[in-house]
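Here, each number is a calculation from the coordinates, and none is a lab measurement. Since we're looking at a predicted model, the values are computed, not measured. Cβ atoms are built from the backbone, for glycine too; each structure is taken alone.
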Structure 1
Amino acid sequence: MAPTLNQMREDFHNTLLENPMTIRLQYFDRTFSGADYDNAFRTQSGSDIWATGMYFPVGMREANYLAQGRTILGDSQLFLHGSVVVNEDLKIALGSPIGAGSIYSVNEKGILDWGGPDGTVYNQIFIRNLNGGSFYNEY
């Protein structure tokens, strides 16, 4: 008998507990302005969320994703529980305390949700270091 969605989520959660990394998630809203709505500004929406995940550098084992344009060499990948909401307007900080060089943005086309017809078990996210720690248009 195949495992249920909840059983798969529990298994993934237990894996996270065995290999923990503290992660801060900051969600942002985009506001468009200008004559052609060509200027986008990001402002944080809500409070910081703390989660646990697994972090790995991107290597040649991700060749398929490199070919699809989801990531490039030098990026990283993050695995989060399927109950965590992810989108492209998410800023991610690794570790606690958070140090310089450990703040990332989500790559365009860099979100993969893995699961079944009943929902997501875990999210695989390709992330890129945010030099300076902020989005280009963050306020």
Structure 2
Amino acid sequence: MKITCVKALLLQCERDFDLMINVRLYQEIVIPYFTIRHGQYAAVALVRSGANKLLRKIWVPFITKRDRYILKEHNKSLQTQRKFEAKLENAQLSAGQQIDNRIDQNLAGLDAKVKSIIKDTVKPHSIKRDAI
């Protein structure tokens, strides 16, 4: 996510939170359950406590997602930096060492490949098991 996406999500959360506190909470809790005898301070206290609870439920997932994204981007940049350092280290080797490393990498799985080809093409009873 880029900064604009985070800001857009933040704006959306704030807008929904304002609607929830100012409209829905008042219409769904204060109007149906409060009478004049409860007083305005009890209504304000209930709305504020409900708003704090809802704010926490909204922001905790948002912040954890944001932190995961930041960590993912950080790990991605570290991985890119490590790849670059490995390429640089390889480039600093002599030409002979670079060729030897490439040959070793290309032929690393050749032993197992040859054994599997021999195992598949040659009849098992024609060669001794110790020879492979």
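Given that Cα Rg over 2.2 N^0.38 Å, for residues 63-110 alone, derived from a single structure, equals 1.25, which label among 1, 2 identifies that structure?
Of the structures listed, the value fits 1.
For which of 1, 2 does helix-only ellipticity at 222 nm (-39500 (n - 2.57) for each DSSP H run of 4 or more, over all residues; to 500), calculated from the coordinates, equal -25000?
Corresponding structure: 2.
For Cα Rg over 2.2 N^0.38 Å, which structure out of 1, 2 has the highest calculated value?
2
FRET efficiency 1/(1 + (r/R0)^6) of positions 39 and 119 (r between Cβ atoms, R0 = 41 Å, to 0.05) was computed and gave 0.00; which structure, 1, 2, did it come from?
Only one of 1, 2 returns 0.00 for FRET efficiency 1/(1 + (r/R0)^6) of positions 39 and 119 (r between Cβ atoms, R0 = 41 Å, to 0.05), namely 2.
Thinking only about FRET efficiency 1/(1 + (r/R0)^6) of positions 55 and 95 (r between Cβ atoms, R0 = 25 Å, to 0.05), which of 1, 2 has the largest value?
1
-0.67, -0.73, -0.78, -0.86 is what came out when log10 I(q)/I(0) by the Debye sum over Cα atoms at q = 0.14, 0.15, 0.16, 0.22 Å⁻¹, for residues 23-78 alone was calculated for one structure; which of 1, 2 is it?
Structure 1 accounts for this read-out.
Supply the structure label, taken from 1, 2, corresponding to distance in nm of label points 7 Å out along Cα→Cβ at positions 31 and 47 with the calculated value 1.3.
Among 1, 2, the structure yielding 1.3 for distance in nm of label points 7 Å out along Cα→Cβ at positions 31 and 47 is 2.
Which one of 1, 2 has distance in nm of label points 7 Å out along Cα→Cβ at positions 87 and 103, as calculated from the coordinates, equal to 2.1?
Here the read-out was taken from 1.
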